[in-house]
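So, here's a batch of structures to check.
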Structure P
Amino acid sequence: MLMSGVYEIRNTTNGKRYIGSSVNLSLRFRKHQSRLQNNSHPNLHLQCAWNKYGSSSFEIKTLLFCDPENVLPFEQMLIDGLNPEYNIVSLAGSPLGYRHTESAKKKISNASKGHLVSIEVRQKMSAAQKGRPLTDEHKHKLNEARRGRTLSEEHKRHIGDASRGRVLGTPSDETRRKISESQKRRFARERGEL
């Protein structure tokens, strides 16, 4: 059975603490410990303290149990009342208002460069995006970003190789109508009519 509630990670050497909440406390505790031990915790303030004082100087304990829908209000109440030193933002459950420093942004950028994402991860990312509605503004920005982009011959060959032997279903009338309208607009733009 999942236990939800509010917890603290407390530095027993100096009394400073981090307040958090979760609908699955045992999983959250394991994630915190794993990330802190692997020097990969997203809260750099807490990570630096962990590195400085060592794991034996920290304790993780549940402050209160509650229903899942109440974890954030109770977390906020405790953040407001206890003013925990290791919390980066003062709003429960949200990174709202947090700003990365310029050096942190450069580190994030450099760490991401050349990083190859596995096919499995790409498939999961793709599945998460499918069916997500896009605003007209977002569609326009995507369209502008792709405009004028030409594909290399090698890229075209890869697309062709991936498409060969693929059996496509018959498009619906709605799909045909959308394709037709899209082509009409494209040709009108090319002729300078739009």
Structure Q
Amino acid sequence: MARPLDEQKRKAILTAAAELVATLGTGASTGKIANAAGVAEGTLFVYFATKDDLLNQLLVEIEADLAQSLPIPQAGGDTPRQRVRRVWDCLVDWGLAHPVQRRAMRQLKVSDRISAESRQQAHDLFRETRKMIELSLTGHSDPNLATFYIDTVLMGLAEIAMEAIAASPKDREYFKQAGFNLFWKGTAA
């Protein structure tokens, strides 16, 4: 009978993979990842059958952590702008609090090693938030561009805001506001 896998080792491998993917890209070797995790390379393959399995699981776990940090979409007294701003603030705050995961996620999202299934699984984590943003943009933006605005513009501007804040932390609120204003005004129909 096989021994149960140790969740601490699995987490150590994912943490090491995130750190190395963030700095070296998806070309980081499994040997370096295992070494950084404090396990033998063979142990890494007990937890993840292939390097691609590891990278795919890493993306899904990072995206799940981000999704959990976003506000639960609610109908309520907030204006559409306020609802989107809450998501924006959470997105930027998560990225600033998790710089390694943010950089690793950026590398993983452009990698051809990530399967369509993993991309879909990660995308599905944001279904309700995406729906709320699309609804909030109704009447404000061209509905044919909502997906582009959310997936490309919102995420790109958040990344720019995070980089500006990292360079000048004392201006955090200023850059958060400026980035959001650029998104909101830029998406106006």
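Computed from the coordinates by the stated procedures, all read-outs in this text should not be read as laboratory data. What you see is a predicted model, and the numbers here were worked out from it, not measured in a lab. Cβ atoms are built from the backbone, for glycine too; each structure is taken alone.
Here are some notes:
- Comparison across structures P, Q (criterion: relative contact order in percent (Cα under 8 Å, 6 or more apart)) gives the highest value for Q.
- Structure responsible for 25.1, 73, with Rg and Dmax of the Cα atoms in Å calculated and labels P, Q on offer: P
- Computing distance in nm of label points 7 Å out along Cα→Cβ at positions 41 and 81 across structures P, Q gives 2.3 for structure P.
- When Cα Rg over 2.2 N^0.38 Å, for residues 113-176 alone is calculated for each of the structures P, Q, the largest result comes from P.
- Origin of the value -21500, where helix-only ellipticity at 222 nm (-39500 (n - 2.57) for each DSSP H run of 4 or more, over all residues; to 500) was derived from one of P, Q: Q
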